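Listed below are the structures to be examined.
Please treat every number below as a calculation from the coordinates, not as lab data. The structure presented is a predicted model; accordingly, all values stated were derived computationally and were not measured.
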Structure P
Amino acid sequence: MICKFMQKPGCGLLALTLLTACSAPVFSGSGGPIRVVTTISTFNSFVTAVGGTHVRVDSLVPVGASPEEYQPTPTDIGRLRNAQILIENGMGLEAWLGRTIENAKNPQLRIVVATDGLPKKGNNPHLWMDPELARGYVRAIRDALSAQDPANAATFTKNAAAYELRLGALQSAIAARIATIPPASRTMIVFHNAWQYYDDRFGLRTVGVVELSPGQEPNPQYLADLVKVARANHVRAVFAEPEYSPKLVRALAESAGIGTIDNLYDDSIGGNAQVRDYDSMLRYDTGVIVKALGGR
């Protein structure tokens, strides 16, 4: 901020007041909160938890949409052109993002690939579904905000530490709920493999995936094989998310004689209070899974 005032006799108090206003701390080096853009709404919780009032966050992929099948808009280009920090997942989750960044032409954009340095399972990008790995996202965001606004780095560090404690409590709460599922029932068939990290953390097994590649429907023989897998493993339900068509899931469930769950959340938070942020999303998902698999 640049302040100008005229020095005249008798206006020393005015000058002092204006000087004080000019020296007031700013959040982002541009006189306001740090402008952060995330690729998916699930990450907004991490940004707001660490940044608090020092950030303004928006996501490119709308709530309820799939990042793997998303088609960016001119509005998204504008968001990136005006952003200071971009939080992306990486690992191919946002295959469309590179061209969008290029079109935004924002050389000052600080890009954070949240999965960098975290332990990965093959090409599966859904690391945030494990609260332990979500801490890595939080630390990456803490470091990016601190680099953008060093004056508030201590606040970001404090906020990140507090949120990591919340993630630890969340992890313990989920583990306790999953433990109520009979061991023989801890198997899942899912629409797309967003649950590998969650399942591995909490002792569940994903024995089948309906959609192996985003947007590509499986052939009839593959679905027939999944029916056999479901029966052999005594799977109680097929799990999917609201952003995907339920047609294939229902067809598989009917053929296997099992239940259908189509209201889990992972790539996106939801539009109601039950799934308004990361913590509530995973608690809600856990409750749905536990009930479907015979736990309490």
Structure Q
Amino acid sequence: MAIATFAQLLEEAQKVGPKRIAIAGAAEAEVLEAARDGVKLKIASYLLVDDRDLIQSIAEENELDLSRMTIVHEPDFKLASRRAVELIRSGQADITMKGRVSSGDFLHAAIDREIGLRAGRLLTHVGAFEIPGFDRLILVSDAGVVVAPDILQKVEIIQNAIHVAQRLGVNEPKVAILAATELVNPKIPATLDAANLSKMAERGQIVNGILDGPLALDSAISPESLQIKGIKSAVAGKADILITPDIEAGNVLVKAITYFANGKMAGVVVGGKVPLILASRSDPHETKLMSMALGVFIAS
């Protein structure tokens, strides 16, 4: 049975947890609050990599009990990112997470040739959203890692997203390749990529999902819009996964979901040896907690 809500995701994460999460740049109140909740819910244990005194000061100020967490003193952000990755490689942690370090430093450590977590696949970000009015989780990719993907990178983005959807219990997810219109237009490159990706899926170059594109956002998720436009599609109106043309479109979409539609988000970077939790510094601790839960569940 597919996981359709974040409450169900937390329950499943509790069943397979706790996993050990190394947080690079953990000296941040929202991060520590999420870690506190993760310990209470028994989904994870934590290695907090940052300035020891600052972590303890923030914990005292916010009355957070860190007694069951391990602090790894490393105040330098680049070195903290590397240390968090090294904890994975040494077998001391199962998952790594970005705290207040920059995304660039965090990802650079993750793909480092000597200590990194590459597994022969493209690292891509997959966001899972619980949106009011929807009976399922909606996945969006890639809104966090690959800036301007070419068509072969989009194949990997799609395949990674399908893997996450299957892990969540959607055996054959419906994948909408988004563009501004359903019509293939040479002046809109995203529509050409979408049409080619759909054909590639028909030829078995993308597997385990049902693809269609180009599709505008309304056609991808709204049965009413589908009927009005008269589109015939196995995906349109009921997509499980939304693939955006590039990181800019993805970033705008995920923030619109959270800020305009009151959607809740969990996000992970997949394609490596372990899931990477790439939370934004502006994310509330609930988003960070749900991202931890998603990472724990996928890591299992």
Structure R
Amino acid sequence: MKNIAVIGAGTMGNGIAHTFAQAGFKVQLIDVNPTALTAAIATITKNLDRLITKGKIGESSKVETLANISTFTSINEGVEYASLVIEAATENIDLKLNIFKQLDQACPEDTILATNTSSISITQIAAQTSRPESVIGMHFMNPVPLMKLVEIIAGYSTSKAVVEFIINLTKKIDKTPVIVNDYPGFVANRILMPMLNEAIETLFTGVAGVQEIDSIMKLGMGHPMGPLELADFIGLDVCLSILEVMHDGFKNPKYAPNPLLVNMVRAGKYGIKTGEGFYDYSKERKAVIVAAQFS
């Protein structure tokens, strides 16, 4: 396996492309938006420069990594010779199902199709293709170049051979594969998202402010980031989508998104990606006053 195609040039997509390219794979990074592709290459370059500054790689490694990445705005062109395609588009079920229908038509018959979804059923995605045995979940953690974990999720029909192949491939890019079963949220987000949602509930009901909640979880629980800061980092829109998938999948009210989260996403306050969430990132970072949302 030498050619890896990555669908989506956002935060996760460019991180996955960076990781495979640095490990020596040829990567076709695909996004319908040319501006997103330009921004992705700029981000990868900046992250490589940071690694050089820290003495973790040399200049030659940066040059080789960037040379391993080609960009495309069409799925048909980018996946023509791919042995593995990893979809890393927005966490939107209709979008992902449509992408997999296209991939099934455009990819060679022996291409493995993987999704970076953090909550959506692999079985449901695989059902959109004529090769459900070759569809698998590879849930990378953000930031991809630094985080070691990859959740590996087999759908109902995923073959054992494909699972073993992806486990070995994950190890080759210096990541740690952990196998989980195909249920909404898998493991990482089934545990993480209710905690973030409860932190938002704590804010919503006026128990404490943004900085107080985050400080307590960092200083008292040893978390590197507070839950509200982490939600901003992940993207409040992504958090909402994952909670909605779990709430719909389990029909359990404990997964229902807090109304404050819903309103913030409706208002376009997604966190770092939009410059404002629970914190304001436009200037020096500060907690946003959201008391008006409680009335």
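List of remarks:
- Parent structure of the calculated result 25, 47, 21, 8, given that P(r) over Cα pairs in 10 Å bins from 0, in percent, for residues 173-220 alone is the read-out and P, Q, R the choices: P
- For Cα extents along the principal axes in Å computed as 61, 39, 30, the structure of P, Q, R it came from: Q
- Each of the structures P, Q, R was assessed by relative contact order in percent (Cα under 8 Å, 6 or more apart); the largest value belongs to Q.
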